[in-house]
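Peer 1: Next up, some structures in C-alpha cells.
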Structure 1
Amino acid sequence: MIKAIVLDLDGTLLNNAHEISETNKKVLKKLESKGVKIFLATGRSYESMRSYHKELNLTTPAICYNGAKIISHDGSVKEYSIKERSLKTLIDVSREYKTHLNIYQHEIWYSENIENKETEIYKEISGLIPVEKDFDHLDEMFSTKALYVGEHEKLLKIEKDINNRLGDSVYTTFSRPFFLEILDGNVNKGTALRNIMETENIPLSQVIAFGDGLNDKEMLETAGIGVAMDGAFDELKTVADHVTTSNNESGVGEFLKKYL
C-alpha cells in the first residue's frame with residue numbers, strides 16, 4: 001500500500017510552462033482524499049516553490065533547495081547550509097572559471113552580475129528577482145545552496161575541480177545540464193526523504209518518488225518505488241524502477257492512475 005508520493009517540480013510535476021496540469025491535480029487530489037500524503041521536493045527556494053504548495057493545498061513539509069531547507073506547515077524551519085570555508089572556495093572557483101554563481105541567504109537570491117543571460121534563464125524558470133551583491137562583502141558567509149549556471153561541459157570541469165578541492169564536505173549534482181547545484185555534504189533529496197518519512201512514520205517501501213534530474217537520483221533510490229520522467233537524465237533512468245511519460249504529458253498523473 002502506498003502512503004506517500006514525493007514529487008520534484010521542474011521537468012516532473014510541472015509542464016514546460018511551469019504549470020501543474022489539471023490531470024496531475026485531479027489524480028493527486030483523489031489520492032490525497034484516500035489518505036495518501038503528497039510532498040514536494042525541489043531544488044527551488046521556498047519563495048519560488050510555495051505557490052505550487054499552496055495551489056495543491058498541501059500541509060506536508062516543503063522540501064526546498066534539494067533538501068537543504070525544510071519548512072513545516074507550522075512555520076518551523078530546518079536548514080543545512082554550506083559552511084563558510086566551502087562557500088569561499090565556491091566563490092573563488094566561479095571567478096577563476098568566469099562562471100555565473102547564485103548564492104541564497106534567507107530566501108534572497110544574490111549574484112555578482114544580474115544583467116547577463118544566465119540571470120535571465122534563472123529568472124524565467126524561478127520567477128525570482130535577483131539582488132546584486134559583491135560576494136566579498138556578504139553580511140553573512142553561508143548559503144543554503146549554491147548554483148552555477150553555464151554550458152554543461154564547462155560545468156563538468158567545475159564539478160570535478162570542486163570535488164578535488166572540497167571532497168565530501170559538499171554535495172554536487174545537476175538539476176539540468178546547465179545548472180550545477182552545490183549543497184552541504186550531508187544534504188540531498190534522499191536524506192531529506194528518509195528523515196521526513198521517519199518523522200511521518202511512513203515506511204520507505206510505501207513511498208513513490210518522481211524526478212527527472214540527477215538531483216533526484218538519491219530520492220528515487222531511497223523511495224520504495226522510483227519513477228523517472230521521459231526526458232530525464234539517462235543516469236536517472238538506470239536507477240529508476242519505472243519510466244513514465246513526459247512532464248508535458250502529465251506523466252505523474254498518468255503513471256499514478258495506472259499504478260494505483
Structure 2
Amino acid sequence: MTIHPELSEFPTYKVAAPIIGYARTQLRGRNNGWHAHDAAQLFHVVKGSIAIDTELGTYFVPPERAVWLPPRVGHKTRYLTDTEIRYIYVQYAHTKDLPQTPQVMQVTTLLRALILEFMSYPRAETEDGPAARIAAVILDQLKMLPAAPLQLPMPQDIRLRELCDGVVRCPAHIPSLTEAAERCATSVRSFERRIKAETGLSYRTWCRQVKLFRALELLASGRSVSDVSHKLGYEGPSAFVSTFRKAFGVTPGRYFAGSGPD
C-alpha cells in the first residue's frame with residue numbers, strides 16, 4: 001500500500017471529509033513555532049522521533065506511537081531526528097466524542113493499517129465511499145487507544161515553573177528537595193504539596209521523568225546508552241537501563257525499535 005502523492009502536501013482548499021491525511025518526512029532540527037489549529041491532530045511517528053511542547057507539558061513520541069492534540073491546543077513541534085510522520089487532522093465538528101486532553105497513544109496494528117489505507121486515496125475520494133468508511137473506523141479507534149506514559153507535566157505557578165524549567169535545561173544537576181523548596185521561598189512540606197497538586201507527581205518522581213525524557217531525546221539523536229547514562233549522572237549504563245525499563249517496560253533498544261514489552 002502506497003500513500004497517494006497528493007497527501008505529501010497540506011491542502012490549500014477546504015476539505016469536506018471528517019478527517020484529512022497528510023504524510024511527509026521532516027528533517028532533524030526542524031522546529032515549528034507556537035501555533036494552534038481548529039482541527040484536532042494525530043501525529044503518527046513511523047520512523048524517528050518528535051517532542052511536542054504545550055502549556056500543559058511536553059509529549060515525547062518515538063516510533064510507532066502517536067500524540068493526540070484536541071482542537072485549538074497551542075503547541076510547537078520539535079523534530080529530534082529525520083522523522084517519517086503521518087498526520088491525521090480531525091475536523092472540529094467530529095471531535096466531540098474524542099479525547100479532550102493531549103496524550104501520547106500506542107498505535108495498534110489495526111490503526112496503523114487503517115491510516116495507511118486511508119492515505120492511499122486522493123482527497124476528492126474521502127468524502128464518501130470506501131475511504132469515508134475507513135475514516136469512520138479510524139475515529140472509532142481514536143476513542144479507545146491506550147495512553148502511553150510519555151508526558152512531562154509542567155506547573156503553572158511562576159516560581160515552580162522557573163524551578164522546573166531550570167531542571168529541564170540541566171537534568172544532570174537537580175536541586176535537592178530542600179534547595180528546591182528554598183528557591184520557591186516555601187517550606188519543604190508546602191513545596192511538596194504544591195508540586196504534587198500542579199503536576200500530579202512528587203518532586204522526586206517528576207525529576208526522574210525529566211531525566212528519562214532527556215534520555216529519550218539523546219538516544220533518539222543517536223547517542224549511546226553509555227554516553228546517555230554518563231551525561232545524566234546515572235551510576236552506570238546498567239543502572240540507567242534498569243530505570244528506563246521500569247518506566248517504559250522495555251529496554252532502550254527495543255523501545256526505539258517499536259517493540260512490545262520484553
Structure 3
Amino acid sequence: MLLTNSSELVNTELYNTFDISEATYEMVYEFMKVDVGFDGYCPECEKESTFKSTKSKYMEFTDSVMKAYCEEEKIVNKEFYCTRFNSHKIVFFYKIMDMKITKIGQTPSTADLSNNSIKIYRKLLGKEGYKEFNRAIGLSSHGIGIGSFVYLRRIFERLIEEAHQEAVSEDSNWNEENYIRSRMQEKISILKDYLPIFLTKAKGLYPILSKGIHELSEEECQEMFPAIKLGIELILDERIEQINRKNKIKEAEKAISSYMERYT
C-alpha cells in the first residue's frame with residue numbers, strides 16, 4: 001500500500017506495510033520526530049479523548065536527512081498520552097527499512113481499544129453476536145483479514161434473519177417460499193421495510209464479505225476491514241434507533257389508550 005496520510009500510521013492494523021515515496025518520506029519523518037496528535041478512545045478514561053505525542057529530538061529538515069531516515073533499517077516507537085491524564089498512554093511500534101514502514105505492535109491493542117467502543121452494541125447483538133464482533137476486530141488486529149470477514153458476515157446474516165422473523169410475524173401476506181428461493185440481494189429488497197436504510201442502500205456489503213472469504217487475499221481483506229466494520233456499525237446504529245423508536249411508539253400508544261378509557 002502507498003502511504004497517503006500520516007493518520008494511516010495510527011489507524012492501520014498490525015503488520016500492514018506502506019511504501020514510502022519521495023512525496024511521503026517527509027510525512028513519515030514528521031510523524032516520528034515532531035509532536036503530533038489524534039482523537040481516539042481512551043480505555044482507561046472510558047471516553048473519547050485527544051492524544052498528544054511525547055516530545056522527540058529531531059535533526060534539521062532536509063531531503064537527505066528525511067530520505068536516509070526512511071531507508072535505514074530500524075525499529076522505532078511513537079508514544080501518545082491522553083490529554084486528560086498524562087499517565088494514560090498508547091504506544092505504537094514500527095519497522096522502517098528500504099522506504100517501507102510496517103506497524104509491528106501497539107499497546108493497548110487495537111482489539112482493546114475497539115472492544116470498549118463497541119459496548120453500545122452488546123445488547124443488540126446478544127452474547128454470541130457480540131463475541132463475534134470482538135473476534136472479528138481481534139483477528140484483524142493480528143493481520144488475519146479473511147477470518148475477520150467470516151465473523152462480520154455472520155453478524156450481517158444475523159441482522160437479515162432478525163428482520164426475516166419480524167416480517168413473518170407482522171406481514172399477513174408474507175410469502176415464505178418466495179423468500180427462501182431468493183438470493184441475499186433479493187432478500188434485502190424483500191425485507192426493505194424491516195431493515196435499516198443504510199443496509200438496503202449498501203447492498204454491495206454482503207458480496208464484498210463473501211468475496212473476501214472465498215477469493216480475496218489477507219492483505220486485501222485487511223485493507224477493506226476498517227470500511228466494512230464502519231458499515232456494520234452504521235447498520236447497528238440505525239437498528240438501535242429503530243428499536244428505540246418502536247418502543248417509544250408502544251409506550252405512547254399504551255399511555256394514550258389508558259387516558260382514552262378514563263376520560264371518554
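Any read-out appearing in this document is the output of simple, stated calculations on the displayed coordinates, not a laboratory observation. Bear in mind that the values here come from a model prediction, so they are computed numbers and not experimental data. Cβ atoms are built from the backbone, for glycine too; each structure is taken alone.
Peer 1: Matching task: 1.08 is the computed value of Cα Rg over 2.2 N^0.38 Å. Pick the structure from 1, 2, 3.
Peer 2: Of the structures listed, the value fits 2.
Peer 1: To which of 1, 2, 3 does the computed value 0.94 (Rg/Rh (Cα atoms, Kirkwood Rh), for residues 202-249 alone) belong?
Peer 2: Value 0.94 for Rg/Rh (Cα atoms, Kirkwood Rh), for residues 202-249 alone corresponds to 2 out of 1, 2, 3.
Peer 1: Where does the value 15.8 come from, among 1, 2, 3, when mean count of other Cβ atoms within 10 Å over residues 74-81 is the thing being computed?
Peer 2: 3
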